[in-house]
Structure P
Amino acid sequence: MTAIAQESKLAVHGGPKAVQREPGDLFSWPIITQEDEDAVLEVLRRGAMSATDVTHKFEQDLSQWFGLKYALCHNTGTAAIQAAMYACGVRTGDEVICQSLTYWGSVLQVFTLGGTVVFGETDPYTLTLDPADVEHRITPRTKAIITVHYCGHPTDMDPIMEIANRRGLKVIEDVSHAQGALYKGRLLGTIGNVGAMSIMSGKSLACGEGGFLVTNDDLIYQRAAAFGHYERGPELQLPELKPFAGMPLGGYKYRMHQLSSAVGRVQLRRYRERMGEIQQAMNYFWDLLEGVPGIRAHRPAKDSGSTMGGWYAAHGIYVPEELGGLPIARFCEAVRAEGVGACNPGANPLMHLHPVLNEADVYGHGKPTRIAHSDRDLRQPKGSLPISERLPERCFWIPWFKRFRPELIEEYALAFRKAAEQAGELG
């Protein structure tokens, strides 16, 4: 065997690994500096952890950053999405439409409002809600569409907004994976009626633990504040809310812990610069793999005006028919053997197949909570979303680069190239 042939031999068959060097800070996240530490210590030293002054300043920062009138911080992104649902009028017996391929925090909390969820199909290349599958799922009970910008990829918002506006529905954007991403030049979270998101420590915009919603709508903001922020009473001016000031309508205390607010303010000031480096690194990785058979970049077209933001939970799309039907698990095994730790098939479990969405009687209704207040059995068994159900075998995790280190990124890209171009040896 020649030296060149030995060099390209798959590591799973005894060849040298593509990834030879230590990654250093390539994947380190979040970036915590003295400025972050000082901000936290200031709150700690004056015992203001459960106050709201820093949180109000963070909300002002966020509303300015998004260019919207209101931002409302919460202790988690799950709480922010729940408050957004309530603020959009979701009540007992109502339905929301969402994709099944997502983290449960995108929609499961609808049960607490007496509502339920109807799942739509997922586009196999964007991994987001397919607009063409939305309208036929709308009923007189539908109140909102929840778009999840999954793994950082923007949902195709224009057709969804057209449907929602024509049918009188609200649109809630779950931006938990895509803070700072653009859809046709517009910042995600500013396109629907309300944007809500998590900013826990693992997210590209990280604050420790927390979430927030953003909106231009007075009613949505005040309803969300009334739902889980009892101390916001003076801000409630709507006649439907003003009499109840002083207690949270939802019975929840959802204010953000001020250590998170303090970190969030610092992180937000640095976010565009850091996000830009992540985009540079991730796009470089996919550019190196352009045209490689069997794998596709999970990113918008370069001339679309859309971006992936901080590229959270980075994925690729697998096209097995271009690799002789090679199972994705075998492909990922070969990539991992090349020294890439982060390559596994699939993504989040499909929600429509989970027992919580089909069998659990959470509140003692004597029937599954999913249909406790419904006028029909709207559960969606296996086979009901065939495109979504194929996706665990058609997407895979890739490294999430936080720094632009071309020489290192090239080694990781080589690992994927080797596995794809020698797929015939992996059967």
Structure Q
Amino acid sequence: MPEEAKLMRQIEEKARRTAKLYGYKEIITPVVESYELVAAKAGEEVRARMFTFEDLGGRKVALRPEFTASVARLVATALRNEPKPLRLFCIGSLYRYDEPQKGRFREFWQSNFELMGSEKPEADAEVLLLTNTLMKLAGLKNYAFKVGHIGVLRGILSHEGMTEETQNRVMQLMDKKQHEDAITIVKEAGASAKCLDVLQKLVSMQGSDSAKILATVENLVEDYGTASDAVKNFKEIIKLVSETPEKPKIIVDAGFARGLEYYTGMIFEVYIPELDIALAGGGRYNRLVELFGGEPTPAVGVAHGIDRIMLATQEQKTELKTENGKSVMVVPVNENLAGEALKISEMLRAENVSVETEVMRRKVAKALEDADRRGISHVIIVGERELKEGAVILRDMHKKEQTKVKIENLTETLKSP
């Protein structure tokens, strides 16, 4: 209906605004895809609900059930030689044969953001933060991020010698919160008593005291090498996000899994108290581009449900506002300053300045080269010496001039003619 269409387009515009603020470039993917492509790592639940048919050429095709496989195929082929990281987003309709109900439709709309080429925790943090920005731009209140790490669960199961097929079945059940059934499958597959005990404890651990929960998880899995590494990665991501001015509400859920099979690291969903469906969901997937014949490419992404966010705004009776902005890149001089770089980036975005944050841990000279090639007008260099004075270096890329600017005056300086 006209009013709903208007609201949906406004939310779509907020997604585009978010893409602009974070430096993501739009791509358009086909609605009809090869069945093999979209089924490859979709997960049993999604595969069972795809709209599939044979085209006139006798090929098995499907209506796209999600965007990520199409984007990964594009990165493996046409974009394979593009400089990393790639920040890509797309908006459009998707199709799954669900039972229509509140917030769940057979045709639905999403905005999809993918950050490809960085395995660093800054990239995971960026995807969480841009989702937080979209929720804020949509005017939503009291939303919370449920965050887990599939690497912890898969690390334990791999250590116990579980096949990928068994692991996928376990994740499907955990996604549906059928934890007892999931643990039964692990038991039948010959897992040790210790493994069953650890899993039983993990699925009951969730809460907003992330430091306490992650410390407990770390102790629980200390004998499982890759799971232990996953917890360290998880802690780094949460620390980076928690140290930004926004401090989004995070619920750590140690037994959280998602239905798609391609996840390898941090995963998350966003909820509001008024609805029991996720408004957004995503995570890290490091092997999907490779699956489609590309180079090994670490990646992290998120899908935001446009119609679900619309439903959430209606439930909360929110009003949407519009805004404007300007393009900048923030570069820390070393990895210890990554958190400071994220803080400054989020501060500027809150003032409607479009900002890309360096997430490749490149040297400053390389980052400046990259910014220059892509036409970024200003680079903020975050250095230890300047930070002690509450300042940063602001470089005008067109004039090739740089000055020291107090952090509190950054927004004013960037917005001045």
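Rule-based calculations on the coordinates, nothing more; no lab input. Owing to the predicted nature of the structure, the values given are computational and were not obtained by experimental measurement. Cβ atoms are built from the backbone, for glycine too; each structure is taken alone.
For this structure, a couple of remarks:
- For mean count of other Cβ atoms within 10 Å over residues 17-24 computed as 21.5, the structure of P, Q it came from: Q
- Structures P, Q, by mean count of other Cβ atoms within 10 Å over residues 65-72: label with the highest value: Q
- Source structure (of P, Q) for FRET efficiency 1/(1 + (r/R0)^6) of positions 57 and 369 (r between Cβ atoms, R0 = 41 Å, to 0.05), computed value 0.55: P
- Which of P, Q yields -12500 [helix-only ellipticity at 222 nm (-39500 (n - 2.57) for each DSSP H run of 4 or more, over all residues; to 500), calculated]: Q
- With mean count of other Cβ atoms within 10 Å over residues 145-152 derived as 28.9, matching label from P, Q: P
- Source structure (of P, Q) for Cα Rg over 2.2 N^0.38 Å, for residues 233-400 alone, computed value 1.21: Q
- For 22.8, 83 (Rg and Dmax of the Cα atoms in Å, calculated) the corresponding structure among P, Q: P
- Structures P, Q were shown, and distance in nm of label points 7 Å out along Cα→Cβ at positions 153 and 409 at 2.0 was computed from P.
- Test item: distance in nm of label points 7 Å out along Cα→Cβ at positions 137 and 385 calculated as 3.7, pick one of P, Q: Q
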